[in-house]
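Dropping the structures in below, format is structure tokens.
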Structure 1
Amino acid sequence: MGKFFAYIASLVCIALVGAGGILGYFLLEGEPPKLQVTPIPKIIGRKYTFTVKATDERSGLRSISATLSQGDKTLKLGSKTYRQKEWWRGSAVSEDKISWTIRPIELGLAQGKALLQICARDSSWRNGLKGNEQVWKTDLQIDITPPRISLESTVHNIRSGGAGLVSYRVNKPITKTGVWINKHFFPGYPKPGGKEGMYVAMVAIPFNVTRPKQIFIEAVDQAGNVAKAQFPYRILPKVLRVRKINISDRFLEQKMPEFMARYPELKGPLLKVFLKINTELRHRDNTEIRNYCKKSVPKILWHGRFERLPRSAFEAGFGDERHYFYKGREIDREFHMGIDLASVAHAPIPAGNTGLVVFAGYLGIYGNTVILDHGLGLFSMYSHMSEIRVSVGDKVERGDTIGITGMTGLAGGDHLHCGMLVSGVFVDPMEWWDQKWIQDHILANLSAQ
């Protein structure tokens, strides 16, 4: 009998020790919660959202709160309290993520320094049943004043399908600036040789736009404050030519196999293949070209007017509206985004101006193509080459031979397709062959003080 009671006593003892261990693990633990806060910039503007991740694997989370202090003013951004389980198990939540938004103006805070503080407590019985506390804090600089934009250039006469340049000044450090024309953004670059805060943006009006819905300069400072400024402009309409292109069976038999070999998805009758190339592949190629022209050297590489293919004849113009016919029936319409020049077969192609090679390879309907970056968002392209003589990364000087004319891609004969782009928008190359136009529309605004 004595052994039985001793056995029972030992079981009770073990149970008490186990219960004590459980209580100690969950309710008497002394490890505070862990806090992870998304990186917060030292300067914030009129609105900033941050996220906090709180973790406590033992007793669980009791509460978490965020406050913002400035001078003798302390404001609560928000708080959250967590439901507790049974009294001996602590909180039902061991991990949570919370996002808070700081709106200094709504909170009545002034521009200047502030202190952001995050406090998390767990469900431990430590510290008079208040739990273990973890505090995270950081100093902030509140900046609620947008940048100020001052226009330097005054005359902006731009033709549809043409380019121009806007010169302006911003009064404080910025993270982004440029000009918006409808949905197109033209980055601003520090003005070559200009004082701090001076910027220039090469801009372009798409060939089919005569009345833009919006044109303005934008500047975003380090705190995310945005400033917008209008500037005077005049859009000169461009008269687009309509050209009739006859597609023959001979052309289809000659050119379609080249594309079908490169693009296995092109199948079926040759006319159907042509239509797919002329629409879907054309649009895909133009998107790829624009992507190559999104990032540019932040300085001017070119000098003087651009060279064109020597001793060449004009074959097709920029913005031509092409109507395609097959056996007397109109089958398609597209626009020509460059100028076609024809010389002797396999003529050497000179670089239009000094630049860096950003693409050199086969490019769908354009065949063998080279794209040069001339700085500040200006690019030139040369297509249908029979031979490419440069590589990506090469620097070429004006007049250097970059390739040989040919009829690769969708070309029906040996010629050069010459294109110009401003930050991905196709523009008329003829402007850049004219020194007076460059002086009046680009250099004059570049030198504006």
Structure 2
Amino acid sequence: MDMSRFLMGRIAAVSAAIFCAALLFALWRAQFDVALEERGASDVARAFEHLSALQDAPAERIDTHIQALREIVGSDRMRHLQLRLADATGRELIAPPEPATPSWLERSFVALLPPESAQTSAATWVIRRDEGVRFVATFMLNPASEQDEALDDTLGLLGTLFGYGVLTLIAVFWALRRALAPLQPIHAAIGHYRDADYAWRVPALPMRELDAVGQALNHMAGALDQAQEARRTLSLKLLGVQEEERTYIARELHDELGQVLTAMRADIAWLQRRVDGRADVEEVMQGLANSCGRLQEGVRDLLDRLRPQDSGVDDGPVPLRALLERLIQSWRERPGQQAELTLSFDDRVEPVADDLALTLYRMTQEALTNAMRYAGARRVAVSLRLDAEQRLRWQVEDDGVGIDAPERALHRGNGLAGISERVWAHHGEIEIQPRHAGAERPGVRLSARFPIGRTGSARS
């Protein structure tokens, strides 16, 4: 169904319903006004009847007719006429009721009327009886009644228009809400796509235009999902190539440079035994031996950084816990190191797939470097565990100087950006926040969660 046809049909139906309601209200109002006019005309006719009776009725019935006239005048149902009755001496027998104090609305309405509308006129009827008794009846227009009726009609018209307008707005809002209700799945899909959840799909929608938008969003989400998966695959391949290159370099260093250094130290030791007590030569030989030792230690440290599993010669499963313990121990043993480093490792985490294990190791390596070298941390805690949703949770906390803008840091070309890229490649979620917000040294809590089913880790 086209949206325009749907909206026009809904609005036409609602407008017809509102028109019928307004017509019923107008008919009820007309019936009410006709009833008032009928009662007013009836009272005027009765008043003339009693006034005529004052001329011809027996004398003993005069008071009865005057009392009836008092009741008619006192009821104030003659609408636009007022009656004053006096005897021959001018004594007032019947007087119009005192007008009520007008409200501010009535006064404002009268002030807006033309001046001639407030003028009044009177008609006098002299009633003579045979015995010489005379009555003077004066009929006067009642402008207040006419003004009240005009005000009442105006307010009724305005109320009707206001009610019609309000009902029309409500009806149009309802029709639009019903028509645009299918936009909710589109809005929900956009929210999922904003969060990079491209598996979400928009269902079939009843409106042709909206369904076309939904299908376009589904096509876009499919293309983005494929592109993201291709990028993840490429990122994992690049990380794998990096690890392979590190392994190759580590093996070359171990096989070539390591053997050369070992041979050099052996030659130096042989020369030291043949210096024949010459102090200057012994000093030089000892310096060479120390330099070779330092170079060999540096190569060993470099091998650990390039390929931590047994200097690149171990081709078995990556022992994640052992690697992390060695990494933390190496930081503890550095000269001048005063920081407290701890490791909390859930036994249920292992075994972990090699690619994820190396990723976790590299992430921890980078996080420790940032905390120890740049943040000046005095305490660093590393933990790996399974959370309540059986997802692998990695976390590093420190009490360093913190990071001013974590969101921007995740996208800059530094260690955090590399950590974020590794987490994303393994379908993980990363979060960085202050450990103690507002403190002088807020520290950093860097955490990541990995879905076990997407990381390739095994479970026994």
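I have 10.9 for distance in nm of label points 7 Å out along Cα→Cβ at positions 70 and 422, calculated from one of the structures 1, 2. Which structure is it? Only structure 2 yields this read-out.
Comparing relative contact order in percent (Cα under 8 Å, 6 or more apart) across 1, 2, which structure shows the greatest value? Present the calculation step by step, with values, prior to reporting the outcome.
On the way: 1: 13; 2: 9.
Going through 1, 2 one by one, relative contact order in percent (Cα under 8 Å, 6 or more apart) is largest in 1.
With respect to Kirkwood radius over Cα pairs in Å, the largest value across structures 1, 2 is given by 2.
Given a computed value of 7.3 for distance in nm of label points 7 Å out along Cα→Cβ at positions 94 and 182, which structure among 1, 2 does it belong to?
It was calculated from structure 2.
Computing helix-only ellipticity at 222 nm (-39500 (n - 2.57) for each DSSP H run of 4 or more, over all residues; to 500) gives -19500 for which of 1, 2? Derived from 2, not from the others. For the structures shown (1, 2), FRET efficiency 1/(1 + (r/R0)^6) of positions 214 and 358 (r between Cβ atoms, R0 = 35 Å, to 0.05) is largest in 1.
Each reported figure results from applying straightforward, stated rules to the coordinates on display, with no laboratory input. Remember, it's a predicted structure, so these values are computed and weren't measured experimentally. Cβ atoms are built from the backbone, for glycine too; each structure is taken alone.
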